[in-house]
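Next up: the structures, one after another.
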Structure I
């Protein structure tokens, strides 16, 4: 059974996740490490659990979520997987970093394209890729059916949703993504967002002021 561990990195308090299973293989979701100290936290956890990273996944390519992509991929010698529509953000990531007061030493290009028709498989775990644009082009969520849980990036938060005033943001499209891709999941599904605490699909369906649909 899959296990998920959260780390909070960089000035924007991004949730980076390690998803692993009993085989010892794991994936890292959103490379948000912004310095060596944060990277060391990740390394210590992986070494302590005897885990072997096989891939870095991006929920989307806003700078706060990808600032450590190159560092992580280089250290662990793993490929980066993201949606094709993230390419424009990656190409301009150095400029975005300066805008937000961050330093982007190296830009990591996407090695593998994520697609809704192809799950991410490692060890004995399968993550379904859900296309969920609206916060940004290329936004995806990762759904694990057995536990169940979903890693939502900046699509859905505890009692909130991702902002839509940045480039390629679209409020109507974001609502549609949440209603058709996330709120169709079982109510017990745990939600692990890109910022803030975890929640559940059922709770957000009833209580989220932006997208609640009631009973």
Structure II
């Protein structure tokens, strides 16, 4: 099975990251983020091994492409100038993946409870000549995964307001006229401390967690959540 997969990441110490999570758990947020990124990578590598999808890091900062954290996978630059908004960044990376691999899947580091079956389901649906999209809804109204086999105009990606309570619905409305859409399971992505509880519960339900996912579950026990 063909296809490319990019994990969107920011680099600790280079860009602010998980600022709302940091309000709740302090410095532990940076450690959680790095472990979560490795957990997502572990699942992506299993998918790469099992059915041939090619995994990448999609790094937010061009200056951090050679950072030691991101040397385990090939790197893609999310942006050319660093001023591009999220919609443009996603559209840019998606077009790269489609051009190289036929279809693309984008993930973040804030939903580490994914499993290889999620990626396989997305890839199976996207391996088609018909314009198609895959979306994984998040409980906060956004989405934890988006996949496509068609190079939509960047302006269409930019037309959606991201990080809103209705982002998933708005995205579907924007893209539904142009593609068939398949929905994956709903997951909790982590933006605030309270989200860690839902994420951890979902990770505990995994039938075959990777060692990196197991390490993240163990680390949850060391985090002091606000009352």
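What follows draws every value from the coordinates through simple rules; no lab data is involved. Note that the structure is predicted; figures quoted are calculated from it, not measured. Cβ atoms are built from the backbone, for glycine too; each structure is taken alone.
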As an exercise: mean projected area of the Cα convex hull in nm², for residues 98-193 alone, calculated from one structure in I, II, equals 6.1. Which structure is it?
II
From I, II, which structure was relative contact order in percent (Cα under 8 Å, 6 or more apart) = 15 calculated on?
I
For mean count of other Cβ atoms within 10 Å over residues 10-17 computed as 15.4, the structure of I, II it came from
II
Given 0.85 for FRET efficiency 1/(1 + (r/R0)^6) of positions 50 and 178 (r between Cβ atoms, R0 = 41 Å, to 0.05), calculated: source structure among I, II:
II
Matching -6000 (helix-only ellipticity at 222 nm (-39500 (n - 2.57) for each DSSP H run of 4 or more, over all residues; to 500), computed) against labels I, II points to structure I
Can you say which of I, II returns 20.2 when mean count of other Cβ atoms within 10 Å over residues 42-49 is computed?
II
